[in-house]
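Readers should treat all values here as calculations from the given coordinates under stated rules, not as data from a laboratory. These figures come from a predicted structure and were not determined experimentally. Cβ atoms are built from the backbone, for glycine too; each structure is taken alone.
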Structure 1
Amino acid sequence: MKKMKKIIPFIILSSGLLTGCFKGKEEANVPNISKELNIYTERNYDIDKSLISEFEKETGITVNVAHSGADGLLKKLEIEGKDSPADLFVTKDAARLGRAKDLGLLQQIKDKEVLELVPANIRDKDNYWTSFTYRARIFAYNKAKTDPSTLSTYEDLADPKWAGKILVRSSTNSYNQALIASMISANGEEATREWIQGLVANMARSPKGNDRDQSKAVIAGIGEIAIMNSYYLGKMIHSTDAEERKVGEQLAIFFPNQDGRGTHINVSGMGITKYAKNVENAERFIKFFLSEKSQTRFANENYEYPANKNVKANSTVQSWGDFKIDSLTLSELGKYYKKGIIMADEEGWK
């Protein structure tokens, strides 16, 4: 059997596909299985790839990476069971981390150093997963045209005064699914359904594109308020694309719900799989991603908020100011995201 490439980007279609990819060569030819680490991840950022390469150089551990959507990876882990080659599950959504825990697909992280580095509100209360970065779901607006004093809460965006002014991507996106789940947790199902109805009625256009596309539409005058993740604005301001930088420089950030529960955040995080064959290597990788060196790179290259409480955000991100984080325990998101998906579909949030 030919040795497979280390990085394996694909869409998972069957239960046997990934297992075969991770074997790489016959087990008889693998002298030390403990020098490997197998990761299932939905993140596909350059910073992740760079840090993985650095981890390999520092430790001598070969990291095999498989990319796909979080839901597909979860299904894959379910189907594979004890035969799964995966040691770590990585996603950019707390709801999927919670689901992985609820499905019994993870084991507890027992390293006390990890648990001391990450604040309790951005890791699982039972230590089945931890975040390594987080971002805020904010409002972006044209600072030359919109008075920030008119902005207040997520709930307020359903008010008719915002008719034709709201820009947001599809409800099929995990960022919005997590936001809806947080609304259900905070306000209940009936109020959240009414909020979705009002939000849809106030949309400047039918949802399309990613978060950056919503902010570009603000500057183009298509709408006034874009719901987006904070790190995208950092990436735009520092983009190599001159037009993207121009858009980013005209935008300002507003943190919703500061007088109440706080601004919704979501995390990128990871958990050691229940049947991991390389637990020690998985623990080393988690600590590597949470190290001050790695966390500083996440902050400065991807403009995410670092999960390590000893590391500061990038200077651009700091310039947006401190904000009150939603008091919701992120583990709660997994309880409501499916209901939120159904609700959004029923109310026409495409």
Structure 2
Amino acid sequence: MYQSEDRSKTPAAATTAVLTGLGAWLPPREVTNDELCSHLDTSDTWIRERIGIAVRRRADPKTATGDLAVEAGSRALRSAGISSVDAVVLATTTPDHPCPATAPDVAARLGLGNVAAFDISAGCSGFVYASTVAAGLIRSGTATRVLVVGAETMSAIIDPEDRSTAPIFGDGAGAVVLEAGRPGQAGALGEVVWGSDGERGDAIVIPVGGSRNRDSRHSAPKADFSVRMHGNEVLRHAIRRMVAAATRAASAAGWEPADVDRLIVHQANARISAGVAAALGIPPERVPSNIAEVGNTAAASIPLLLAHAAARGSLQPGHRVLVVAFGSGLAWAATTLVWPAGVCAEL
């Protein structure tokens, strides 16, 4: 609440978004490389060496993104010890329907009442984008608590016969609760560095199914309704953009790369993560990874990795954490936080 003009100008009156809850959910079915290789012209060795994935999770045909989001969201609320929020922001590339947004249904199923709820589509950077929007709601005083979810059913938009995408993507969801707190407090999100390059948007694209090319929706090959990716183009831009954004975000926090205790990189490809870490001068032991067991889960990647790293003890209170993501759009984003005590990931 606004109390007085003089007080609102003092640092003590400033508010920021603080992470207080963390949850994740993965569909139970594991799809191994060997299973994929039974109908793709590839091998377990190639997938492990080139991408870094051993298995990925796949939702059954009756399970949608909203179902995954509800599971992860309920765990994040339980982790935070709360049952109500002022808004729900869902980052996803795979909504349950083109219309309406999936977030309102997620909010209703979580019993959150008539709160504001909306989707954000920013590809693999979506969760950081959504967290930034949530932080803005909190800083403006519009909300005190926001549930931010990254959830994807990537199996719904991949061509199972496409060797360049089928081995990469997995399904899953992760969520955080952000609450109003003080700048400098453990768990407070730092300055975000983000951007996009729409001139290269066709590097990761679903050609048909939207308002563009709608005349061809009845004649286009089925594969054109699935995601297409130019891997070399993505690789070339991903490392450069993530290194630049991460460097600026760390600098805004007053950190040198050597000060970073944990680098949380979007799990697109093990080689990309290693390339970003090497360019920043951050040793491998400070770079948690779960791509081998979940694959690329797009907007769910960052919160899933945070949850897994926290549950496994890799994230400790006081750790300086640098978060960075890159994906379709092309869009990228980076931010920082000091890992808070008392936040237990609910898996």
Structure 3
Amino acid sequence: MKLGVIGLGGWVSAAHLPALTELGIKIDYCADVDEKRVKDFSQKTGCKGYTDYKEMLSNNPDLVLIAVPHGLHAEIALEALNNDANVYIEKPMVTSFQDALKLVDVSRKRNKILVVGHEFRFEQPVLLAKKLMKKLGKVYHMRGFYIRQKGIPTSPTFIKKDLAKGGVVFDLATHIVDLLLFITDFPTPKSILSKLHYVFSDDKTKFSSYPSPILPDDKVEVEDFSSAFIDLEGISAYIEVSWASYIKESKREIVILGNKGGIDLDNSTLNYMTNIEDEFFVSNPLISQQRGVYKDVWSKVISSITKNTPLYPLCTAEQGAINVAILEGIYKSAMENREVKIDIPTWLIDSARRSQPIA
């Protein structure tokens, strides 16, 4: 299999490359607009480097990892699919629902795999939480937080509107939305009421999460906080995400409440709450994640392509598209200052659910 990588930013080197190296998977081609990045990455990995991704695609790679600014996802993914490559695209899948539907359509017509980088699905506490769903009874409410004290990205690719298209919603809310949908087997989104806040644009250097400060001319042009109420087929859901905030501690938490039990995924520790014989209330920590997941992610991607194994628990193109519909709704609701309806085709929901294991 020939593997190409488009976009050579920090996450490719920090997360993807170590996993690929450990698995013994060679990167054959790489591309980035930054010539120095291409040179450094090529020397490190032995791959053939390009500053034009279309020229890289002319080598006909079997699989392409796309890790570029959000605003470029749709164009490059479409080009890769039309070049007969399978695609692994970093989250969010794209930045508009129409673009997402187009990629779903093209990947189906070309019989190519397109998966989205929602790696938290591979954490063992998340997979166990999904198995516990049948013990919760009727689920009526859930909430998700991904909040940071100091976490404004320093790269222009995250904070410039023309490159990123959005801020913390595309960066962090996409993960929370995916976890809520994945664990509960994709209830149909009906409506959204949301708010966006641009609080710390002028204090960006104080709230950066990285050693290198944001340059003075790199103005933060996107939101750093968002909250949203979502109606998921009768289940009420609340999400809250932030890059910067005066909170006690940073956290990623998922809470799902049913009439017979509840689960709480606090960072990567799963707690399960229920009662015994309607008398004793039990709350137990069950499992914590102890290792990175990218090795598991890449193993699944490769085996799905080479051995035609099931994609689960990877995020499929159809599941990624539903995620994008909700993110788009968050932005629309906030901009129009009203609750907005979400219209997702039934076939898309059905396809997302079919990709899940049988209970």
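Quick rundown of the values:
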quantity: Entry that produces 53, 35, 29 once Cα extents along the principal axes in Å, for residues 61-228 alone is calculated, selected from 1, 2, 3; calculated: 2
quantity: Winner on FRET efficiency 1/(1 + (r/R0)^6) of positions 69 and 165 (r between Cβ atoms, R0 = 25 Å, to 0.05) once structures 1, 2, 3 are ranked, highest first; calculated: 3
